[in-house]
Structure I
Amino acid sequence: MSEAKRIVSAFFENVRSGKNLQAAYEFMHEQVIAHQVQSENEYTITRSPKDYIEHVEEMQELYGQFELVIQEIIADEHKVYVRWKQIGKTDKNKTIIQIASAVYLVEKGKIAEYWIQIDRKGIENQS
């Protein structure tokens with residue numbers, strides 16, 4: 001397994017899953033460029049490990065301790081593509097499934113940048 005793939009896999013297993021949020025400092029640079037790839041409004045933000053922890057905590061508030069399943073992961077040198085399914089429950093115990101994918105750029109042993117696409121319409125249709 002490539003170093004970049006190992007880092008991104010461990011990031012998903014620990015941080016993105018919500019199981020060990022403090023590990024964000026281990027896997028992310030101090031500032032990570034996050035491209036939100038949306039056909040109607042593409043934009044870019046910068047996230048720190050602290051910001052990312054808060055982002056996952058928001059998801060946990062909405063969907064509880066969700067299940068995260070990596071469906072595909074492909075590495076090409078410093079870039080890693082990941083497609084995943086996230087399964088959570090609303091406060092009314094309704095199952096919500098999110099399908100998403102992202103490409104992560106790993107530099108100097110940490111995530112430096114990513115491009116993410118989420119099926120927001122699919123989430124909206126489940127609400």
Structure II
Amino acid sequence: MFGEMLGLSFVKTQLSLKKENLEDLKACKTNLKNIQQEFLESKDKITEPALSSDTWQGSLANKFEFIRDEINTEYQDLKGKQLNEVITKIEDKINTLIDDIDGLKNQITSIEKEIEKQKNKNSHR
């Protein structure tokens with residue numbers, strides 16, 4: 001019965017750690033979604049200040065516009081692809097942890113039943 005008690009303690013510790021990891025990942029996902037929203041809301045900043053022939057023109061203005069276009073391309077990649085990929089990976093890990101937690105809970109129930117069975121067996125001696 002000592003082995004079962006030790007096993008139960010180990011599994012409960014694993015369960016606790018997985019629950020902590022799950023909460024951390026959920027918080028991380030929420031933070032990333034908030035950052036993503038802020039990021040989306042600040043898209044217009046890329047085009048500021050507006051350049052016109054009255055304010056700035058010539059090769060420097062053209063280079064500046066080229067750099068802006070590159071920034072916009074990188075912005076689109078970050079917004080549309082990279083952030084979504086990270087959020088999806090976090091969601092996948094969250095789902096894996098939920099499955100692990102369910103498995104550990106089942107394992108705990110099984111071990112507790114075995115301990116109870118051993119106790120009843122020992123009390124009838």
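Read the figures in this text as sums done on the coordinates, not as results from a lab. All values reported here derive from a predicted model rather than from experimental measurement. Cβ atoms are built from the backbone, for glycine too; each structure is taken alone.
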To which of I, II does the computed value 2.4 (mean projected area of the Cα convex hull in nm², for residues 74-113 alone) belong?
II
Once percent of Cα pairs over 24 Å apart is calculated for all of I, II, which comes out largest?
II
Matching task: 25 is the computed value of relative contact order in percent (Cα under 8 Å, 6 or more apart). Pick the structure from I, II.
I
Assign the value -7500, calculated as helix-only ellipticity at 222 nm (-39500 (n - 2.57) for each DSSP H run of 4 or more, over all residues; to 500), to the correct structure from I, II.
I
Thinking of I, II, which structure, once distance in nm of label points 7 Å out along Cα→Cβ at positions 66 and 90 is computed, gives back 1.4?
I
Which structure, out of I, II, was mean count of other Cβ atoms within 10 Å over residues 10-17 calculated from, if the result is 19.2?
I
Note: semi-axes √(5λ) of the Cα gyration tensor in Å, for residues 42-105 alone at 24, 17, 9, derived from one of structures I, II, originates from structure I
Work out which structure the value 0.65 belongs to, where FRET efficiency 1/(1 + (r/R0)^6) of positions 2 and 26 (r between Cβ atoms, R0 = 41 Å, to 0.05) was derived from one of I, II.
II
